[in-house]
Structures are given as C-alpha cells and as structure tokens.
Structure I
Amino acid sequence: MNFKKVLYSLFFLLTFSVLASVQAQQYQISLLTCDPGEEIYSSFGHSGIRVLELSTGRDVVYNYGTFDFGAPNFVLNFAGGRLDYYLSVSTFDRFIAEYDYFQRAVREQVLDLNEQQKLDLIQFLETNYLPENRAYRYDFFFDNCATRVRDAISNVLGDQLIWHDDVREPVDLTFRDLIDEMVYYMTWSDLGIDLALGSRLDRDATPLEEQFLPKYVEGAFSRAEIQGDGPSRPLVAQSRTILDFEKPAGAFGAINPYWIFWVVAIIFTGVTFIGFKKRRLFVGFDVAFFGILGIIGLVISLLWIGSEIPSTKYNWNMLWAFPGHLVLAIVLLRETIKPWVLKYLLFALIMADAAVVFWILGWQSFHPSLIPLLLVLILRTNYLYYNIGKFKRVV
C-alpha cells in the first residue's frame, strides 16, 4: 500500500510539474533591438517588445516609436517639444518585413520572466495601449521608444531587477558624445543637432541615461539579473539574430560642412587681404555672412524661448550666431554708418571670443566644422571695427 501511495504521489507531482511548465511557457517575451537606418529619424536605432503566445501562435510587437508624419504642424510641434508619439501593436512578421526591406539588422533577447511577471508585463502593455493611454509626449533623451521599453520592464520587476551597471566597461560620455556616435557621418544632421541643442548636453550621462539609445538598452539587458523570486538568474535567457545585414562603412558625403566652411574662410581671408591692400571694405560679403549668422541666431533664440525641449535651453551657440547680426547686415547696406555700429562690432568680437573660451573650458562643445566660421567672424569684426570709417565701402 505504501508503495502505491508513493507511486500516486509521484504521478500527481509529475502531472502538476508538467502542467506548471506548460503554463509557464504560455508566453515568450523578448526585447527587439533594431540597427540604425539611413534617415535622420531612424539613425539612432529602435527598440520593441515582442510577445509570442505559444498556445495560439499569436505573435505581436509593441512599438512605442510610432508617430504621424502627416499630423498638423508636424515640424513645428517636433521642434517645439509638443509632438506626441504613441504605442502601436503590429504582427511580428509585418514588423520584421519593414526592417528586412530597409536592410536593418534586428536582434532578439528572450527574457527569463516567470509566468506572473509575463502576465503583469502583458497587462501593463495592454493598459498602455488603451486609446486614452497610448499617446505620450515624446522626449528624445528621457522618454522615447527605448526608455519606454526599459521602463515597462522596470515597472513590472521593480526591485527584483538588478542592472549591474558596475560591471560594464567604464565610459564617460556626454549626451552630445552619444549622439555623435550615431550621426557622425551624417555631417549636416550632426551640425544641425549641435546648433539646436545647448549646453545641457555637455554633461556625462549616467548608465541609466545612456539608455535613450536602443543599443545601450540592449547592453543593459544583457548585464541585468532578476533576484528575489528564487535563484538569481540573468534577465536574458537567450539571444539571437533575426536579421543580419553588414553595416556600410562610414564615410562623409562629398558635400559636407567641413571643407565647405574652410573654403568660406579662405575666401574671406582673401577678400580681407585684398581689401586691406586696396583700402576697400567689400561689405557685400559681410552682409551675406552676418545675415546668415543672424538667421541662425534667430532660430536658436526661438528654440531657447519657445520650445518645451529642455535641451534647447542655455545654447551658447548664441555667442557667435546672434540675432542682432541681422540688424548689422541691414545697416551695412546704408550709405551712412551710425556710431553705435562700432560698439556693436566690438560687442560681436567679444562674443565670438567668448564662444571660443566656452568651447575650450568645456562649458559647451560646438560642432568642429564651425572653427573656420568663428575665425572668419573674429577676422571680419576686427577688420570692420578698425577700418569702417577709413576705407571705401564697396557692396
């Protein structure tokens, strides 16, 4: 009788274990990390959460990176920090087909969650997907498609999720350095970003803050552990490559600001030398130069004052690209020069020198291609300040 009882007990235990195992494998949840694309909006990569229901074959991806290009005032809302992104859900096959078409690699990290954690995460995502919850105010650095994925996992696991950032390779990178990693060879986009975003980008990002970039979320997940619900285990149970494409070798485009701005500097140096020899000012060049700087300064001012994006504040590009340069450009076209113009030229010279000091001291890093423009600004403000009342003005 005792032998039979033992057999019955073992049978029920094995049956319960098998049923529990089947239940535990009801869902498979993964982090998908996608390589950058060739367009500026895709140049930082992408993250998504894959939920595979094993019993039915339902296979979907939750995507926090969806936005509507056709929305009213898209550009103004994006620049002003008033653009909403939203959570969308698509089939895994459709998601992968898009990245296959654009030849962007996709990697998968299967998460080692227990059944309750999986159900909690799915409930969290479904709640986020409700019409009243799916939209969110996009912030490139602190609330985007990558940080939302990370935060979803963090919210479900809480203190059980240990990131182990202490074991990562030590890297001290500013937010601007992290952006430059992704757009270094997209020179005009890189320049535009450096012009639009201010000094707040020039502090070191913490390991958690680095995760605004999908590749850093992927790295953090690979180091993380789950503790407190049994034996400690890695967050990632299995990694695999779904799509693999060779990354194109980085190269600057033929038309890039590095050589163009040096050509501009050589032209202005030549104009200044000839003008000094012939006692001419050739202010037509200055009208164009200061006019362009003034327009850039006006845009920077509008972003500083009118945008809700914190990183557009305290932008010291304003020191050399100042809106007042537009007024100077207009005044230089007139026959008579007011006395205040000399004071403004001295002010512009001091501001340009201050920009160089800010750069050297690390208070804000400017785009490297701007070096020749700063030299031109210092050269021409000096030249005009000392000669505007002596030399003949030629437009």
Structure II
Amino acid sequence: MPAQSTSTMSRARSAPPMPWPGLLALSAAAFTAVSTELLPAGLLPSMSADLGVSEAQVGFLVTGFAVTGFLTAIPVTAAVRGLPRRPVLIAVLAGFALLNLVTAVSSAYPLTFAARLLAGVMGGTLWAMLVGYAARMVHPDRRGRAIAVVSAGITVALCAGLPAGTAVAAAIGWRAAFAALAVLAGLLALCVRWLAPALAPEPPEARTPLRRVATLPGARTSLAVTVVVILAHHAVYTYLAPIAGPRWTGVTLLVFGLATVAGVWVTGVVIDRHARRTLLVALTMTAVTMVVLGVSGHPAALLAAAALWGVAFGAIPTLLQTALINATGPANADVATSMQTTVYNLGIASGSFAGGLVLDASGAAALPWTVLPLLAAALLTVALARRHAFPR
C-alpha cells in the first residue's frame, strides 16, 4: 500500500468521531432553506387564486428569493464575520420562522413579496455559513464527509420536503404548508442552540480580506467551474418538461430526485479520499446524460438518463464546495462560500434564461447539445488542475 494512503488511513482512524447531532441540525437547516425557497413553485394555482395574482407573479416569489440571496450573500457575510457562528445561525432560522409565518397569514401580494425578499437575505446568509460551520466542526480528514451530510438536507428537501409541502397544501391549504415550515424553523433554532457547537469567529488579525480570498490559489478556478456547471445544469433541468413530454415529466423528476440521494451517499463515502476523481466521473456522467437526451426520446432512455444525471448532480455541489474550502481554508470558509452562493445563483439565473432563449429559438431537442461544450470545458479544467482547488 502506498505510504500516502497508509498515512491518510491512520489519520482517519485517529480523528475524533463525527459530531452527528450538530451536523444533522445543519442538514435540517439546509432542508428548511430549500423548502422555503422552492415551495411556491408547487403551489402556483392555489396561491394565485387566493392572492388574486397571476401564476407568473407567484413564480416571481421564487425569483425574488433567489435575487436577494444573490445580492446580499457576500455583504451580509462580511458584516457578520466578527460574530459567533451559533447566534447568527439561530437568528437566521428565527428569521425564516417569522417570514414563513408572515407568508402564511398574508392576504396582500406586496406583503407576501416583501416577506420573500427578506427570506432571500436569510437564505443567502445561511448558505454562506453552513459549509464553513460544518468544515470547522470536524477533523480535516473528514471535512468532505461533513459537507456531504449537510448537503443531504438539500436532497431530502427536493425529494421529500417539496412533495410533502404540496400534499399538505392540497389537503388543508397552502397557508398550512408555510405555517408548518415556520414551526419547523422555530423548533430547529432551539435544536441548534443545544446541538451545534459554539464556534468563535476568527480574530480580526486572521481575517483575510474579501478580495484576497477571491484571489487565493484555486479559488477562482473553483468558482469558475461552479458557475459553468450550474449554468449548464439549469439550462436543461429548468426545461425538462418539454424534453420529457407531459406524460413522463413527473416520473422523470422522481427518478432524478431519488438518484440524487444515491449520489450524495456515494460522495460522502469517497470524497475525503478521491474528491478530484469523483468530480471527474460526475462531470463525465452529466455529459453522457446530455448525449443520451440529445439522441433519444424513448422513455427508457429518458429515465436511464435521469438516473445517471441524478447520481452525478447529487455529488457535484458537495464536491465543488469541498474543493473551494480546501483551496481557501476553513478560516475563510464563510466568505468563500458566500462567493460560491453568489455564483451559484448567477448560474441558476443565467442557465434558466439561456435555456429559455434556446428553447424558443431551436426547440427542446437543442438544449442538451447546447450545454455540452460548457460541460466539456469544466471537465477539461478539472482534469488539467494539478494543485489547490482540484489537486491530484
């Protein structure tokens, strides 16, 4: 066995045990944020009728959340760098509880929209904190696994949280779904108080300026790969319905969601030993998915592609987050992930917009072929990287 592998295994055996209660609390916070952000997308008809606005205006509730998260993630994170982590996280969860409650009781669209904008500020702050919080809670040899545990909350929200919220809304009304999220966020704030460790902020002399964090070796590469991959993903995923057709859209999304669970689990097992290799495999799987979607519309090929794509995308966000933290260091994790949150939202917005243009101009069949060059560029960048963000 190579000496390096033996040394890695011996460090892993001597590392402290994983702080499961705290990591699961952070994962639940991720679940709450994703559910809060995306729930209106599943409640368009009922919210539209009740608030007296169009379904497109209800859709803007999701857009407003994402835009404020994009605009505020970096400045808010910079403003709270000198504060202890746990009180900030508790305040964000309390903010989610209050704003979801306002959404649940509001009968005026402007008030609902304002609550969603403020919730977006909470979301941007939360995403900037979670990965750094998890990275500082564990031994360096288990950093990737800890980030995977936290990221699993996103997958659970997509696979179970949003369908559950939609089911609650269908049974007893959309307001009850937001009220349930408000209660969950409030209870979670209490859990964080008791389960998450009280991490002190980094001292002033140890805080790297924002501009220097962005220029640390590997940081720009990691951020560039992130925005390209997320743009390519959402350019196709946003318009999966016209690709799959009305008969197969629901099943395709279900297969994709279930496959992401497998992707997160596999990533948690291998990420601390084979992060770069796993990212290369995941990007290759995504590219193969686009080829399959481009050449065949048969239902079997469609579902196989969705499964392959889901496994890959279950892995990619965690791998990119871990690469950025490894490049910038845990002490700069909050600022670095606030930048990644910003480019992530930029990728979502740009991908959705570009995909819509391609759809209107050339049809759904052109979408997979359009994003293939982007995925090839990301794959080549990771393959050629030798140090820092994607070390061999």
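Derivation of every value follows stated rules applied to the coordinates shown; laboratory data play no part. Everything numeric in this text was worked out from a predicted model, so none of it was measured. Cβ atoms are built from the backbone, for glycine too; each structure is taken alone.
Data table
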item: Structure responsible for 25, with relative contact order in percent (Cα under 8 Å, 6 or more apart) calculated and labels I, II on offer; result: II
item: Label whose coordinates, when distance in nm of label points 7 Å out along Cα→Cβ at positions 130 and 314 is calculated, return 1.7 (choices I, II); result: II
item: Top of I, II by FRET efficiency 1/(1 + (r/R0)^6) of positions 154 and 274 (r between Cβ atoms, R0 = 25 Å, to 0.05), largest first; result: II
item: Label whose coordinates, when distance in nm of label points 7 Å out along Cα→Cβ at positions 354 and 378 is calculated, return 1.6 (choices I, II); result: I
item: For P(r) over Cα pairs in 10 Å bins from 0, in percent computed as 5, 23, 33, 26, 11, 2, 0, the structure of I, II it came from; result: II
item: Among I, II, structure where distance in nm of label points 7 Å out along Cα→Cβ at positions 26 and 42 as derived comes to 3.7; result: I
item: Entry that produces -15500 once helix-only ellipticity at 222 nm (-39500 (n - 2.57) for each DSSP H run of 4 or more, over all residues; to 500) is calculated, selected from I, II; result: I
